[in-house]
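S.K.: Pasting the structures in now, so scroll down.
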Structure P
Amino acid sequence: MKILVTGAAGFIGYHLSQRLTARGDSVVGIDNLNDYYDVGLKYDRLNLLGINGEEIRQNGCSQSPTTVFRFEKIDIADKSAMSRLFEKEGFDMVVNLAAQAGVRYSIENPSAYVESNLVGFVNLLECCRHYGPKRLVYASSSSVYGGNKKVPFSEADSVDNPVSLYAATKKSNELMAAAYSNLYGIDSVGLRFFTVYGPWGRPDMAPMLFASAITEGRPIKVFNKGEMSRDFTYIDDIIDGTILAIDNLGKGHDVYNIGRGKPENLLDFISMLEREFGVEAEKQMLPMQAGDVPATFADTSKLRQIGYNPHFSLSEGVSLFAEWYRKWTEKN
């Protein structure tokens, strides 16, 4: 298949592009390469996909030597650029992983979320409508469950109470995709990702923040005084689930949870990192932050019906993450 992956320089986008090209798909990756976090990390990911960073800086595009992966610097909020891309390429499938991420940042800079997560998403839907393909897999988020008390979170649960703008934009994506499916026959599925971690992760997420603080001897911020649990899901399991959604895309619109289905206490996660790095962290206990939730817990039974089976225990995943982090920091 010829697949467009948006957000290809991002954490999940990089890993997905790597897996798709390895199995023989032709992938065009796009990303706006914004500075929400260190752009150098994004270029490092692209380099592993065979992309020449200097070519991107000069020309806005580059192609890997194998020709199975090409990259263009494009913002999905740029309607004209997106229309030209779709008209030129003739994609078989679109996977949208481009978004302004981060719950806490949405409180500080709401306009960035409207531009990328709403305007950009509508542009993608319009391109799928007018140029094809009418096949779309896109990133939603476990944050749509908001302050739900019932656990585990099921796709059938209400998602009417978002506690952050980020969550509201992700719910809006699901509503818009459903509307375009009904109106224009665009087959689509939203993936509600649960706390993804692993090598090449985002620096603004807890695993990278904790690892950085622990290894540099700085205190780590522990919100809600550690009374938090997260359904930590290793990146390889996330990619397995995403590819299952791609290969089993049905008619109409649907949503899937992708998580490990086993929430872990935040302090236990920190303890595993401490063991891996051989350092006991200084912990700064803080109250719950606005827009955050105390627990996430995925019911993955729906995705398991099409073959999903997460393999990585938390201890295995943390060990692999820590091994990568040590090597990465040595090079940087």
Structure Q
Amino acid sequence: MTRIDLRSDTVTLPSAGMRQAMASAPVGDDQYGEDPSVNRLQERVGELLGKEAALFVPSGTMANQIGLKILTRPGDEVVLGDEAHIVWHEAGAGAANSGVQFAVVGRGGLFTAADLRTAYKPPGHIVFPPTTLVAIESTHNRGGGVVFPQNDAVAICDAARELGMASYLDGARLFNAAAASGRSLAELAAPFDVVSVALSKGLGCPVGSLIAGRRDAIARAVRARRMLGGAMRQSGILAAAGLWALDNNLARLAEDHANAWLLAERLAGMRGVSLDLKTVQSNIVIFRMEEGAPDAATIVSRAQERGVLVSAFGPRTVRAVTHLNVGREQCRQAADLVAQVIERG
């Protein structure tokens, strides 16, 4: 049985062209700043994001943790949207590594400048922790792949500066946000002090993310990366995959979005399924099984028996993610098979 793996866009395998680029990459010791492939990737991503400098790191989670480390102090508070990756999917690292606490605002991963102002706690209060950072995630994973509205992002970052706070964009899927919104990466990144992007999701690389910002911030990020165990050596082998992906895999992201919509349309409106099509803006489909219908674990198990892999994101919540290793016909087939599982109850 051929598997159709929709658990995540991180399950992609490097293509022959990407493998060749990796095999032939010029390398050096990145710890000394001497890996030409890494340096070229950092320069290119910095330019794409409109930032002075960028740093190659092993993962999006490390990028987020570096962002927290360089923009906060222990005991600070960070404001972010509900079900943010930084809170839900990083093993409590924000508390363990940076000693911060989180204030969650808004709904579905989205919030406004008014929400930030309401949550804000000024420095010097006798009881409250100071709110020093606001973090936005776009696209928002657990929000169903929604693109954070740019007008709201600008207003939030403006409010943050007025309040003396820093701003951070968890742009692990910012390439998808750009493709879905028609805005450039630089425009999406412009309001923020520090931004991260992942190469190992929509772009199909085996490893890697980058964090970008002002040159002085990235100098601090180099130290934070080492503190977190991410000192790099001949990492140009991995950076070469990112360079190849930027040349070959950006334009096709819209195909993944169209395939996610195909899947979502097939499932929306089915008896027992709650799926808001307005959230299906990129390559993620999240739906909830209503009471009386099979729970998420049952859907995942029965779909797997039919060769379709999806994820349980909660007791009654299921996620499917499209990517470059599943074509339109496979997504159509997966949609039909999951629908059959739901119909049979």
Structure R
Amino acid sequence: MIILLDAMGGDNAPDANIKGAVDAINQIQAEVWLIGKEEVINSKLKEFYNKTAEEISPRLKIYNATETIEMEDTPTVAIKHKKDSSMVVGFNLLKEGKGDVFISAGNSGALLTGATLLVGRIKGVDRPALAGILPSYHKRLVLMDCGSNTNCKPINLLQFAQMSSIYIHDSLGIEKPAIGLLNIGTEETKGNELVRESYNLLKEKSPELGINFIGNIEGRDAFSGKVDAIIADGFTGNIFLKTVEGMGKFIKKSLTESITKNVFSIIGSVPALPSINRFKKMMDYKEYGGALFLGVKKPVVKAHGSSDEKLFEFTIKQAEQFVNNKTVEKLTSEFEKMDKKLNN
């Protein structure tokens, strides 16, 4: 297996990308290709480790790309004109079968545009979407869509539910994952026009599509452990995601300050430190890697734009699992079956 990593994408590139890859390489079986300006990557490896990629691991390689898509670039223009950028080169390697999964923390719009235009959608999928992974009570929670489609139709939310259900079943081993629709209330009549129409479509189509739709879910119940995926348009989902991440940081910071406030609180917290550390780890979104771009023909993972080396490490390990679980192949198979059923 070959994991393609955009070494030049993200707020902390290329340092965090390179360090994350080095930290991950001995924890996985796959090769990792660092895609970007070869002289820059070599210089950084020498600076950080005083070694070449080959000396660090025979499975760590560099693939040269002379351009970089910047955060302020217009997505479609950048994909079309920066053909030797680390992102476009990565997509082309993925499309040509020279890599098995592509990871980037770069320009989100360009990543989604490139995945759709260069790699292509699975037949039958109207819009691919980002599936973010969050902590929940005794389990993990999938948030779909967490930022790729700000304007949606009911059919999109139905397909987000279908893709989430397949992913959770095959990757997380949950037999009948509970799928909820993010809303401002649990009643069928609540929400804007999109959410109300999506609710009716999900209620109607879920039985034949094998979706265990449990109805509307309010934000306060999302982490109760009763739901395995919450469905939203990308605008609402991204606000929800960023709020959760911010709250997680706030809780960790407040907890640390409370523990270290004075010598008495430090001494008093010692017996509880293992539990406190477990809680802090659970609340750390970096532990859950990037967002999977479900609905495209090959595995693509969107890492956080602000990813540090730890988050790149976890995202690389997550990407290997994504490929091993054959999620894309299973999504393709299910949508092909549905397409045949609709056309017969």
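All of the numbers you see were taken from the coordinates with simple rules; none came from a lab. None of the values given here were measured: they were computed from a predicted structure. Cβ atoms are built from the backbone, for glycine too; each structure is taken alone.
S.K.: Out of P, Q, R, which has the highest value for Kirkwood radius over Cα pairs in Å, for residues 33-192 alone?
M.R.: For this comparison of Kirkwood radius over Cα pairs in Å, for residues 33-192 alone, the top structure is R.
S.K.: May I pose another question? Rank structures P, Q, R by mean count of other Cβ atoms within 10 Å over residues 9-16 and report only the one at the top, that is, the highest.
M.R.: Largest value of mean count of other Cβ atoms within 10 Å over residues 9-16: P.
S.K.: Of structures P, Q, R, which gives 11.7, 31 when Rg and Dmax of the Cα atoms in Å, for residues 49-96 alone is computed from the coordinates? Intermediate results must be reported in sequence, preceding the final value.
M.R.: Numbers: P: 11.6, 29; Q: 11.7, 31; R: 13.8, 39.
Answer for the origin of the read-out: Q.
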